[in-house]
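Below you'll find a set of structures to go through.
What follows draws every value from the coordinates through simple rules; no lab data is involved. Quick caveat, the model's predicted, so the values are computed rather than measured. Cβ atoms are built from the backbone, for glycine too; each structure is taken alone.
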Structure 1
Amino acid sequence: MHIKTIIFDLDGTIADTLPLCIAAFKKSIEPLLGAEISADQIIATFGPSEEGTIRQLIPTHEKEGVEAYLSFYQKLHEMCGSAFPGITELLELLNAEGVQLAMVTGKGIRSTMISLEQFGLSEYFEYLETGSPEGPSKVKGIERILKRLNADPKYTIYVGDAPSDITACRTVGVPIAAAAWASTTNAKELEALHPDWLFPTVESFRDWLIPQI
């Protein structure tokens, strides 16, 4: 397989951002809700962007909640100050080899840019498709990236850490490399959905990838 295009997810794939997201949601939502909210309650709303999560949890304070979330997301970003070890070097290598790089994430555009700038990775992802408050949008996001880059699905892979990433790739017809290197990722859930490949570490993914490009 000669890989010409790689589309990356962000949360749990580029960096271990889920704990940061949960902390920012709790800080922003609980004062407006007037009650505590659990991580499981927050995670149960995932699929849409953070705007969609806030719309579900505090619909009467959506605008205020979104602004508070983004403020806390930026302030607390030191919880996740860098990408996973090896990711930056891998992106440098892929860029040098002329592999087309893009990102399709369920995050909103503002939080995506906060994280990419924090990690110093903005330059690698000229083509971005971010999430929608209305619901999951990865299928359409991947399709738009393929069209914009004129990329052949046969020579493209998506790299993501969620079961929904696997199902989205099946729908689009793009092979998926399942990323199981985040502390928050359940590798057994990914394995049960039979991704094209599953990698426990960034290093193992890199070692497999280099001969394919």
Structure 2
Amino acid sequence: MRIPFLSMFVTSPFEGIQEHAEKVQECTWTFQQAIECHVSNRCKRFEELRHEVIQLESQADAIKRRIRGHIPKGTMLPVDKFQLFRYLREQDSVLDSVEDALDWLSYRPEPGIPDELEKDFFLLVDAVMGPIEQMAKMVEEARKYFSVFSEKQRVVVKDIIRTLRQQEHDADKAEDIIKQKVFNMDLDPVTVFHMVRLADIIGSIADHAENAGDMMRAMLAK
């Protein structure tokens, strides 16, 4: 069956990718509030914020399905479809890690995060927010590049990716500091496991953002 010539061109999928990235960013902002709420005795909204994250993740899933469902076979794209979907998977995995982190906290609400580690977890959460903000900015600038293929715009996107990688490295260091402290504190084994695993899940938020940056770098190389 022949594919009509005009149907081979559709609205750039990067419009949907950018919409999804903005939803991811909104979700991580709510995640940050939930973490701050969890360690505050005055805040009673943790479960409310956790459910808000779940709702935002569901909205992002709808955007993801729309992106995947609106690229018919034979459509001409500015990038390889397989790479595009791999990129989307990494960007979407940020949401999975955000939801996993809050779920993990909810499994053991008491005694929660030890007082001695509260500041370190705040620093880790702040550190993973940076790569997410850069990821959203990267998608916005990449959308411009793939519409005009300007070398100047390509350099802009690559510079953002380099910043994203550096910020992910900073997040790794914040995660390592927590793990080192936990193993040198007088804590019961369950708390040790709970804190180490929590640091690992929060750190993976930045890992997926970096992976998305790597996939974007690969698409720029084509």
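Descriptive notes on the structure:
- Computed 1.7 for distance in nm of label points 7 Å out along Cα→Cβ at positions 149 and 173 - originating structure among 1, 2: 1
- Identity of the structure behind 4.3 (criterion: distance in nm of label points 7 Å out along Cα→Cβ at positions 109 and 141, calculated), options 1, 2: 2
- Comparison of 1, 2 by distance in nm of label points 7 Å out along Cα→Cβ at positions 93 and 157 - largest value held by: 2
- Volume of the Cα convex hull per residue in Å³ - structure with the largest value, from 1, 2: 2
- Which of 1, 2 yields 1.2 [distance in nm of label points 7 Å out along Cα→Cβ at positions 101 and 205, calculated]: 1
- Identity of the structure behind 0.94 (criterion: Rg/Rh (Cα atoms, Kirkwood Rh), for residues 85-180 alone, calculated), options 1, 2: 1
- Test item: helix-only ellipticity at 222 nm (-39500 (n - 2.57) for each DSSP H run of 4 or more, over all residues; to 500) calculated as -28500, pick one of 1, 2: 2
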